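Asker: The next part holds the structures, each set out as structure tokens.
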Structure I
Amino acid sequence: MLNLAILRQTLERCKGERDRVERDLAKTTAEHDRLVTEGERIEEAQALLQEVARQTQQALEYRLGELVTLALEALWPGQEWRFRVRYELRRGRTEADLLFEDAEGHDVDPMTADGGGAVDVAGKMLQVACWSLRRPRSRAVMVWDEPFRCLSSDLQPKMSAVLRELSERLGLQFIIVTHEEELLEAADRVFRVQKSAKGSKVV
């Protein structure tokens, strides 16, 4: 009789343990299903973000590259240089490499291209492109001091024409301090500053 009572108690304990395990299993299964669903949503969100980032990078590369490339082609028509923005994932972050591409599709380090003149042009055109992308835009004025000092004198008139075109198309005023007479060809107004022992004056 005693053994039967012990067996019944043991059976009840086992039933209770079974019920507890079933409840825990149900909770774990529900949590597993929730995590799987959440994981799928995260993967969908990541895919969407990657696509948005890709499209944004393409649009940005076009907007930045177009203006720089047009200026390079205007100055060096035989070189057929293109400006490229290449995106690379480094240290878990997307970084942009700014490159020139030659007619054969080879990357050219801008710092080694044409003795610095092309870098001067690319740098200033990038400033204009970035200004044009800003919302809201800052005042439509850029002040540059000797912006194209590395550009050879024979290319200064072409650069002057490029600036005139940009000014008209974008409604952007350029105020430029320069010693390059050739850069003045397409200027609307020229102020000459004369330096003397008493100071500087506009003549």
Structure II
Amino acid sequence: MRYYDQIQPHTMVSADRCWILLHFLRHSLELAGDFIECGVFRGGTALLAAEVLRKADDRRPLHLFDSFSGMPDTSAGDTFSKGDFGNTSEATVKALLAPTKCDIRVHSGFMPDTFVSSDISQVAYAHIDFDLYKSVCDCVDFVYPRLVPGGVMIFDDYGFPSCWRSREAVNQSFASKREKPIYLPTGQALVLKLP
């Protein structure tokens, strides 16, 4: 709750889901690779990740991917509309994270274009909080091949009825892979990369 009290004004993610993030952030400190968040909104869960890195004196990059202008064009069945979650800004998120003095790398724009310009070769931890089918698929396509053994992908909205297209994207993306999404009681889904 010490962490959550700090981040709560800046996130829509509940305390139980943040506890899961905290646990796997700490797990990922033992692995090689960068930390990634896809879908930053106002920066609350990014602040959680930055605080974990700061307290561990871990200097690896924390990559943040978001348009900071709301949802892109949506596809059939997506619950949200273009521009939803646009009440944020890159400057506000950077200001929130600045006191951590972590290596924060902001990739502003829409998927998958922002992935193309990044230089990430290994990923230890990825928090995926996009609620749209195509965006989730784009994240899996980029992150999964770079995920180190033992690395984690956490999908925030997997079990929520309003985000059924996100769940569909995760299930389809992993249908042909060895790893299968683990549905958590918090509504999140977890993927642990096998050796």
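Asker: Hey, FRET efficiency 1/(1 + (r/R0)^6) of positions 34 and 58 (r between Cβ atoms, R0 = 30 Å, to 0.05) derived from one of I, II reads 1.00; which structure? The partial results should precede the final answer.
Answerer: Numbers: I: 0.25; II: 1.00.
Working through the options, I get structure II.
Asker: When relative contact order in percent (Cα under 8 Å, 6 or more apart) is calculated, the result is 13; to which of the structures I, II does this value belong?
Answerer: On the way: I: 13; II: 21.
Going through each structure in turn, the value belongs to I.
Asker: I have -19000 for helix-only ellipticity at 222 nm (-39500 (n - 2.57) for each DSSP H run of 4 or more, over all residues; to 500), calculated from one of the structures I, II. Which structure is it?
Answerer: Working: I: -19000; II: -9500.
That value comes from structure I.
Every read-out reported here was derived from the displayed coordinates using simple, explicitly stated rules and does not represent laboratory data. Because the structure is a prediction, the values reported are computed rather than measured. Cβ atoms are built from the backbone, for glycine too; each structure is taken alone.
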